[in-house]
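*Asks:* Multiple structures are listed underneath, in structure tokens.
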Structure P
Amino acid sequence: MSVYDLILQRRTIRKFQQKPVPKELLDKLLDAGRLAPVGGNIQPLEFIAVDDPAVCAQVFVHTRWAGYLKDGAPKPEEEPVAYVVIVHNHAISKAAAHQDVGIAAESITLVALDEGVASCMIGAMNAAEIGKVLGVPEDREVILVIALGYASETAVMEEMQGDDDVKYWRDEASVHHVPKRKKESVAFWNRWSGE
């Protein structure tokens, strides 16, 4: 599958099968994050793979899910079976470069999807508590958590119906719908030409 096809297919998944993600794949995801481009090649990001069920459960309680949905959090039998946690090393760089975090996270999620593993990037979390759970030193900070597992739900992208209706939703068949702004509203040639 091409990278573009993966991008078209990648959607956030919040319900997972309770099938383990192979350690070899988690190791590959750590490498995908490590090898992602970083401004100035400073490399302040570090990565923690979590696949121990007890530790996954401890991470889960410090995350928040799907703010637009009344019942957006996975039920116990739908929780992630693994995580990659992105950590910023303040000894290397004082301020986190959010674009570097985003590039690393997208690299991780696309490699995961290419191997059939779904993901959910989680910024709504108690980073300090997750840091304690994982033994992250005080000169480092948990920046992003990527939940991983084999999907047990379907998520689809659709064109936004209106200019401000960004809320995702689930239909009666529990299909997760994700509205995206229309291409002509956000993509221009040679200069900005929007209204």
Structure Q
Amino acid sequence: MSKLDHSFIYKGFRTWLAEHCGETEAARIWADASLRLTELEASHPGLDNDSRMMILPAAALYQAAPELLPLLKEYAADMGRRIGRVVHAVTSVPGVSRLLWSQMPRLMRAMSSPAKGYERRIVSETRELVGVDILSCPLHNAAVLLGVPEVSAVVCAMDKAYMTGFKYIQYTRTTALGEGHSCCDYRLRFDPGKK
């Protein structure tokens, strides 16, 4: 079994490959990507854990079959929707969404902190809107370092999908570094009408 087979995020992509291009070609791509993943890990030992978990497998899969990038993004969005359903279930517990919202400025700062490798601009921390522009992201930077900046859009697709899972919290993002923009514009609003 390869490291790809143990990847929480990407192991399910093997089935998508088989459905898309047949079992034989999927096995070839998977084996190639598995070797590439091992090489990428060995040649970039200094990457942070999130980049190793999210970017390296996507980069290896992309390098093995660049033409499958749209399928990889579609898979990531599907994975994001599945994670979003878990987020929705948790935030549907009475009181959780309101508690989460009361802590959102602190959480947003912690999740996008310079200590984690982010450069950010806080846009709003009001009772109505919490917003941050991510100006530099370690995941996107890792993809650029690997020479495959387009791979960061895979993580963006997952992120955009799962962030919609919050009950009572409206999420929008219209731009992303991984999609060629100058920032990722995260905006969250408390919305008691959002189910």
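What follows draws every value from the coordinates through simple rules; no lab data is involved. Not measured: the values here are computed from a predicted model. Cβ atoms are built from the backbone, for glycine too; each structure is taken alone.
*Asks:* Assign the value -1.31, calculated as log10 I(q)/I(0) by the Debye sum over Cα atoms at q = 0.22 Å⁻¹, for residues 1-104 alone, to the correct structure from P, Q.
*Replies:* P
*Asks:* From which structure (P, Q) was relative contact order in percent (Cα under 8 Å, 6 or more apart) calculated, if the value obtained is 28?
*Replies:* P
*Asks:* When Rg/Rh (Cα atoms, Kirkwood Rh) is computed for each of P, Q, which one produces 0.98?
*Replies:* P
*Asks:* Out of P, Q, which structure matches 0.97 when Rg/Rh (Cα atoms, Kirkwood Rh), for residues 49-128 alone is calculated?
*Replies:* Considering all the candidates, the number was obtained from P.
*Asks:* Shifting gears a bit: For the read-out distance in nm of label points 7 Å out along Cα→Cβ at positions 121 and 153, a value of 2.4 was computed from one structure; give its label from P, Q.
*Replies:* This value belongs to structure Q.
*Asks:* Work out the source of -16500 here, i.e. which of P, Q gives that when helix-only ellipticity at 222 nm (-39500 (n - 2.57) for each DSSP H run of 4 or more, over all residues; to 500) is computed.
*Replies:* The correct label is Q.
*Asks:* Let me ask you something else. Supply the structure label, taken from P, Q, corresponding to FRET efficiency 1/(1 + (r/R0)^6) of positions 73 and 113 (r between Cβ atoms, R0 = 25 Å, to 0.05) with the calculated value 0.70.
*Replies:* Checking each candidate, the match is P.
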